[in-house]
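Structures incoming, each one as structure tokens.
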Structure 1
């Protein structure tokens, strides 16, 4: 989607013209695009891309979120092969396309958590929610991995902070 179209979409939900939208407004904007998410998922989206830390989403943050969402949708489409859903092996393939590599225990735990129907079929919204969680976890992990070695040591307070920030 081009920037002009995104600007128009953003402006339609920025009703007070302050240049920032709330979680409720973002939820409404996504619903227009046929993406229906709980408010907790939308709040997680804002936390992922709230670069200025004000708890809302400005246009630049909205563009960054949409870039991520389009990347996730493209991976879903490529892996679903026209079926409209992903089985777990398709989820694994799509996650790799997006740039996530999880070991088997982590992968199956995340799948179990985000398989809303418990039938092993992930619709687009479930897959997006899963990707938002994994990206948020990656962002949080990277904030503690100062040496960029793929390992962190956390004390209990840091662990609680991480758990609270990755909740869905």
Structure 2
């Protein structure tokens, strides 16, 4: 297992290989389709983003409502390809890690190779388990989006798999022999 502490440098991300199991700790951010649209529009409008993307990680999640005495509700991954059309502008600004589930399009994979980013997968259906690694949660932007608002999460030992590395190696394309 590879222990990673966010934020990450391009050099650190380029060392990751498809199939690596990682444990991530530190600060990451949540964003789904609606938040991605707002962030991309902010880039076009030359406005400030909710957080600096350089070296950061975005978890594609819309958590369920928080239960009493909990930091966050169930926090399972969202299907990632829905963000594909809105990902490249974020990669250009230094986004290093994307976390979700499912395949990514070739344009995103090519941009990951160019900008030194990786795509990690979380286990779909394991939202309650994943939420145990989230120690703090704060909405930092787009509160009007409800579950899709941008959140700042503090995580400890979030276990993930490198699915697509910065060389374009892709677990979905690697056959078992």
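Below are the figures for this structure:
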{"item": "Value 16.5, calculated as mean count of other Cβ atoms within 10 Å over residues 20-27, assigned to which of 1, 2", "result": "2"}
{"item": "Comparison of 1, 2 - label where FRET efficiency 1/(1 + (r/R0)^6) of positions 76 and 92 (r between Cβ atoms, R0 = 25 Å, to 0.05) is highest", "result": "1"}
{"item": "Which entry (1, 2) yields the derived value 3.2 for distance in nm of label points 7 Å out along Cα→Cβ at positions 52 and 84", "result": "2"}
{"item": "Which entry (1, 2) yields the derived value -20500 for helix-only ellipticity at 222 nm (-39500 (n - 2.57) for each DSSP H run of 4 or more, over all residues; to 500)", "result": "1"}
{"item": "Comparison of 1, 2 - label where mean projected area of the Cα convex hull in nm² is highest", "result": "1"}
{"item": "Computed 31 for relative contact order in percent (Cα under 8 Å, 6 or more apart) - originating structure among 1, 2", "result": "2"}
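Every read-out reported here was derived from the displayed coordinates using simple, explicitly stated rules and does not represent laboratory data. Every value quoted in this text rests on a predicted model; they were computed, and no experiment measured them. Cβ atoms are built from the backbone, for glycine too; each structure is taken alone.
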